[in-house]
Each structure stands twice: as C-alpha cells, then as structure tokens.
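Below you'll find the structures, each written out as structure tokens.
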Structure I
Amino acid sequence: MTVRAQAAGLSSDHTILNERNFDTLLISPDFFGYTGAIVAELERRGRGVLSFNDRPASDTVTKALVRINPALAAGAAERHFQTILEAVRANPIRDVLMIKGESISRSMIKRLRRVLPDARFTLYFWDSYRNMPRNSAKKVGLFDRALSFDINDVQADPRLTYRPLFFVPEFATLPQADQDLDLLFVGTVHTDRYRILRRLSKALPPGCTAEFHMYYPSRRLLALRRLVDPAFFGASEAEFIFKPLGRDQLAKLVARAKIAIDIERAVQTGLTMRTIEMMGSGRKMVTTNPNVAKADFYHANNIAVIDRLNPVIAEEFFSTPFEPIPAEVLYKYSLAGWVDEVLP
C-alpha cells in the first residue's frame with residue numbers, strides 16, 4: 001500500500017495514514033517518475049510506503065529558491081516537513097530513505113529521528129555536492145548510512161559509500177521496433193548541453209539519422225535565455241519540448257535507436273541515469289563523461305567518450321557490434337540491485 005502526498009493534500013489521507021500499515025518513509029524529488037518506480041520495487045518486496053516530495057513544491061521558482069537561496073524557502077519547507085512528521089508518527093516506520101533532501105533542515109531531521117526512534121535513516125545523493133545546497137554535506141552525519149552516485153564526492157568524504165544509479169524495468173525489455181535512428185538525445189537542456197549538441201550535430205557523418213528531444217521547463221525562461229546566452233542565439237523554440245517525455249515514450253524511442261547521447265553536468269563525476277539506462281537496454285552510447293571508462297560495464301564497442309569542446313564520433317563506432325553485458329552486472333545496476341544495496 002502506498003500513499004503519495006503533498007503537504008497541501010494530507011488532510012484527506014489521515015484515515016489511511018493512521019491504519020499503521022506503513023513501514024517505509026520515502027522522501028524524494030519528484031524526478032521524471034523515478035520515485036514511483038522506487039515505490040513499486042519496495043512494494044514488490046512487501047513494504048508499505050509513504051512517499052513525499054523532498055521540497056514544499058515542484059514549480060520552477062521553488063526549485064530555484066531551494067538551490068540558490070534556501071533561506072527564502074525555509075518557512076514553506078518547515079511547514080511541509082512538519083505536516084509529514086505529524087502524518088508518519090502513528091506508523092511503525094522502520095526505514096526512512098531520503099534522496100537528496102535539499103529543503104529539509106538539520107533540525108527537522110533531528111525531530112524526525114525523535115519521532116521515529118527505531119527507524120534506520122538512509123540518505124542517497126543522486127546529485128553532486130557542487131550542484132546541491134551548501135549545507136548538504138552537514139546533513140550526512142545525521143543518518144545511519146549515506147550513499148552517493150558521485151565519484152569525487154565519495155573520494156573526498158569518507159562518510160559516503162559509492163553507489164551508482166539504476167535502470168527501471170522498462171529498459172530491460174524494450175518494445176519491438178526497427179532501429180531507424182542512428183543517434184538519439186533525450187534530456188533537459190541545462191548548462192552546456194545545447195552548445196555541445198549543436199557542435200555534435202555539425203560533426204555527424206553524412207547520412208546519419210539523429211533525433212534530439214531537448215526538454216526546457218519553461219517557454220518564458222527559454223525566451224530569456226535566447227536573449228542573454230550566446231550559445232542560444234539563433235535557437236528556435238521549435239527545437240525544444242516543454243513537457244518531459246514519460247518513461248514509456250522514452251523506452252519506445254530508445255528501442256528505435258542504435259546509439260544514445262549522454263552529456264553529464266560538468267560539476268558531476270557520477271554516471272547519469274541515461275548512462276545506466278542505455279547499458280540496461282543494450283544500447284550503445286556516446287558520452288562526455290570520461291569516468292565511464294572506470295565502470296565495470298564499460299566496453300569500447302559499447303561506449304565512446306567524446307570531448308565537450310570537440311564532440312566528434314569516430315565513424316567506426318557506428319558499425320561495431322554491441323558487446324553483451326553479463327547478467328550479474330545487469331542485475332547490479334537494475335532498480336532491484338540498487339534497492340538491495342541502499343536498503344540492505
């Protein structure tokens with residue numbers, strides 16, 4: 001049984017919440033449906049899950065405030081987590097899994113621990129310290145376990161355990177489709193991604209079929225960026241999508257593609273969700289992240305590392321066959337393997 005709620009809508013759920021059927025509290029960003037996939041995997045294991053957003057709201061302004069100036073969102077965040085605290089105190093919670101926890105204060109984590117004294121508290125970062133609020137590292141000591149996908153953060157902070165991301169089951173069983181796309185990009189156009197994609201598109205070999213599904217969260221923000229960012233001068237609104245693709249839509253596109261494009265944030269060293277998804281789906285990939293060469297699933301036939309400043313794909317990469325991934329490695333990077341390690 002699952003209850004997924006926002007603070008504003010909790011009152012109608014109080015009867016359900018007080019049935020004492022929930023043993024797991026998940027606090028996570030509402031990120032392209034991955035929270036729902038985690039909940040489904042926990043439920044498959046017999047868990048009763050209470051799932052809440054780790055921010056008081058998911059609009060662009062709130063996300064920016066939490067990231068850039070958390071003090072301005074502190075009041076709303078405190079009310080959000082106080083409502084969650086009241087909702088969970090009547091349930092026999094034995095595991096609290098917090099992903100990122102950007103807007104929760106250290107004092108609120110301590111209060112949550114007092115309300116749930118028998119629960120194991122686990123923190124997972126699927127972002128890097130350099131891309132989260134500055135107090136993120138200070139929260140680590142308040143948890144029983146803390147894991148991160150970022151290689152550099154783990155090396156610098158001995159309290160963190162390295163655990164890469166996962167692929168959801170849809171990518172292990174792609175729908176049948178003709179592979180009519182040589183190259184595919186699907187993702188949010190943040191940081192320097194648009195600049196890299198433009199460079200890459202100009203360097204593709206003749207006859208290469210490519211589709212770029214570039215998501216931008218707001219038409220107004222895109223219009224502003226087209227005025228102030230030289231990389232976006234000449235960009236057309238028609239190049240972008242303003243509603244993220246669902247996982248089913250993405251799986252259908254991946255099924256058509258021979259090679260996917262991955263561009264990580266320059267401030268991160270961890271392997272992106274797209275990297276893991278392509279490995280799990282048996283698709284080749286080009287990426288700007290050189291750290292992928294250290295991964296246990298890396299094979300030069302499957303993954304080509306390209307330069308951010310000069311993103312050129314060697315023509316022979318388009319024709320080399322995919323090297324199958326061993327079953328035990330695939331399981332390790334599946335969502336089930338991720339849960340095994342994060343909540344052992």
Structure II
Amino acid sequence: MKKTDRAVLYFGSYDPEYSRNRIIKKGLTANKLEVFEAIATGLLPARYLELTRQFLKYKDRIGSIIVGFPGHYDVPLAYILGKLFGKKVFYDIFASTYETYVLDREVISKKSFRSKFFYFIDWLGLKLADYIIVDTIAHGKFYTQLYGLKPKKQIVIYVGSDTNYFYPRKVKEETDVLFYGSYQPLQGVEVIIKAASKLPDIKFKLIGEGQTKKSAQKLANRLKLTNVQFINWLPLNELAKEISKAKVILGIFGKSQKAQSVIPNKVYDALASRKAVITTETQATKEIFLNNKNIIVVTQANSNFLTASVLHLINNNNLRKSISSNGYQLFKERFLPEKVVLNLTKLLVNEQS
C-alpha cells in the first residue's frame with residue numbers, strides 16, 4: 001500500500017468538537033486510518049486561502065478529502081483542490097441549510113432570496129462532491145427527492161455515540177423522564193409538555209436551549225405544571241451523568257420532514273448509556289429498531305400516545321430493563337464509532353489504492 005492509502009484530510013470550517021465530526025474521526029482512527037485536519041473560519045476569501053495553505057501541507061500524505069459538518073460553503077474549494085491533485089471528495093452534509101432553516105425551523109420564507117440561495121448552495125455541494133455522507137437511508141432518499149442526489153453517491157453513516165462520554169454507569173435513577181435537545185421544531189417539545197400534564201406524579205427534566213424553549217415554558221406555566229424542570233445546556237460530562245440518572249430518555253416528537261428522516265444524537269447516547277428510549281416512529285427508526293424490543297416508538301407525534309408509553313415504561317421495571325439491555329446490545333453491535341464508519345473506511349481505502 002502507498003502511504004496515502006490510509007490517510008484522509010478533514011477539511012473546512014467545520015466544528016472539530018461537534019459530535020458528528022468527533023465520532024467519525026474517532027471511528028476512522030480506530031480503523032487505523034490517519035486523520036489530518038485543515039480548519040479555517042472567517043470570511044470566505046481569507047478562509048479559502050488558509051484552507052488551501054493547510055491542504056498543500058498535507059496533499060502528499062492523504063488520499064481523500066472529507067468536508068466536515070457544517071461545511072456547505074467549503075465544498076467548491078475542496079472540489080477544485082481534489083481535481084487539481086487527484087483526491088476524492090467526501091461531503092458530510094448531515095443537515096442541509098435549506099432543510100434546517102426553511103423546511104424545519106421555518107425562520108426563512110420559501111419565497112425569499114435567502115431560501116433560494118441556501119437551496120443552491122446545498123445542491124451545488126451535493127453535485128460537486130464525489131460521495132455524500134448521510135446519517136440515515138431515509139435522509140438520503142429525501143435528498144434524492146429534494147435535490148436530485150444520485151443514490152449511488154450516498155454513504156450511510158449512522159450518528160452513533162462517543163463512548164468516552166456515554167456508557168453505562170452505576171448511579172441512582174433520580175429522574176423519571178429526561179429530554180435534552182436544541183428545541184428545534186423537529187424535537188416536538190410541546191408534545192412532551194402536554195404528556196407531562198397528564199402525568200403529575202412523574203418527574204420530567206428538560207435540558208437544552210433553542211427556538212421553541214420559551215413557548216414550551218409558557219405552555220408549562222399555563223398548565224401549572226410542577227413536575228417539569230427546565231435546565232440550560234450542560235457540559236458533555238454533566239449531560240452524560242444526567243442521562244445515567246434517568247429511567248427513561250425521550251427522543252423527538254415533531255411532525256416535520258426532517259423529523260421523519262433523522263435519528264438524533266440523544267437516541268444513540270441513551271442506547272450507549274443502556275437506557276430505555278421512547279421516540280416517534282419514523283422512516284428512519286424503521287431502518288434500525290424493533291418496537292418493544294430495543295426501543296419504544298409512538299406511532300404519531302401525539303401526547304396521548306407518549307403519555308401511555310411513559311406510564312407503561314415507568315411502571316414496568318422488567319420491560320424497561322429488557323429494552324435498555326437490548327438497546328445497549330444493538331449499540332455495541334452496530335453503533336460504536338469504529339462500527340458506524342466501516343462502509344466509509346472500506347471505500348476510502350479502495351479509492352486510494
């Protein structure tokens with residue numbers, strides 16, 4: 001093998017500590033690939049110059065470029081450098097800008113110039129890259145429908161979890177039900193609040209901040225709930241401990257297309273922590289999970305279904321232990337960092353041979 005056969009360059013303005021990037025890099029390293037990084041932020045001309053400088057430093061040592069998340073503005077430069085120096089470009093889109101801000105959060109109008117610009121940037125990145133990394137089969141299909149992305153270009157890397165932080169801990173379960181997240185519409189926090197209003201004896205803890213948090217707090221106040229606690233974001237170590245202290249972890253309950261297409265970090269983190277999970281049944285969850293075996297799914301983003309599922313799990317210790325154990329076994333078999341990147345690892349080595 002050539003020296004470049006097992007070396008890749010993570011490239012762009014991505015956040016190196018964001019869980020998606022961290023887990024993939026960790027998985028590649030575990031599979032004996034050397035991972036170099038070229039990172040730059042700031043205005044585009046200066047960023048491109050700095051990224052090019054860093055790329056030239058590593059170009060003779062790497063076989064492929066991976067544009068990390070978020071990196072939608074960095075794909076054109078990666079494409080040019082890849083063509084000039086014979087490197088394949090892998091783009092981890094993870095969540096497109098158009099999908100996030102226009103379709104899910106709805107903070108930008110579909111008719112606006114920004115909407116059209118975000119769509120174009122997403123389309124361009126998907127068009128230019130040699131391979132597109134997606135987080136579920138369902139998400140890949142959505143990108144095919146929305147942008148015309150060819151299925152043969154797609155590589156599925158499920159999100160997984162970082163076992164440096166999330167693992168089974170022997171601690172007292174002080175919280176009945178835990179949710180953590182960014183309060184985007186796909187999270188469906190209002191569904192959780194309404195379910196909590198029907199379960200006054202069960203304690204809910206909600207960790208995080210974001211778009212819908214204020215409306216969720218107003219709803220909880222209007223319903224005069226005393227069993228719901230709101231907490232701001234915690235450091236990762238503290239968050240992992242909070243997960244271990246909970247009996248049940250909640251996933252997402254939104255109704256958007258994005259909610260149908262993704263399996264969020266919190267679900268994998270809960271599996272890695274050997275915790276029972278309840279989330280909405282979606283096209284994405286059907287790829288992986290079996291209801292009442294390794295997870296509990298509610299058939300709609302409906303508070304009545306969630307209420308019944310929470311009550312059932314809290315009152316049934318044997319079922320809760322069974323689901324948490326089966327979920328943890330599934331995690332170890334398929335979603336450790338070194339497992340989720342196997343398809344990517346094989347392709348990287350083959351492309352560079």
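We did not get these values from a lab; they are worked out from the coordinates using the rules stated. Every value quoted in this text rests on a predicted model; they were computed, and no experiment measured them. Cβ atoms are built from the backbone, for glycine too; each structure is taken alone.
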Parent structure of the calculated result 14.5, given that mean count of other Cβ atoms within 10 Å over residues 44-51 is the read-out and I, II the choices
II
Which structure, out of I, II, was helix-only ellipticity at 222 nm (-39500 (n - 2.57) for each DSSP H run of 4 or more, over all residues; to 500) calculated from, if the result is -13000?
II
Hey, FRET efficiency 1/(1 + (r/R0)^6) of positions 268 and 308 (r between Cβ atoms, R0 = 25 Å, to 0.05) derived from one of I, II reads 1.00; which structure?
I
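Quick check on the output: 0.75 is FRET efficiency 1/(1 + (r/R0)^6) of positions 212 and 292 (r between Cβ atoms, R0 = 25 Å, to 0.05), derived from one of I, II. Which one produced it?
The read-out comes from structure I.
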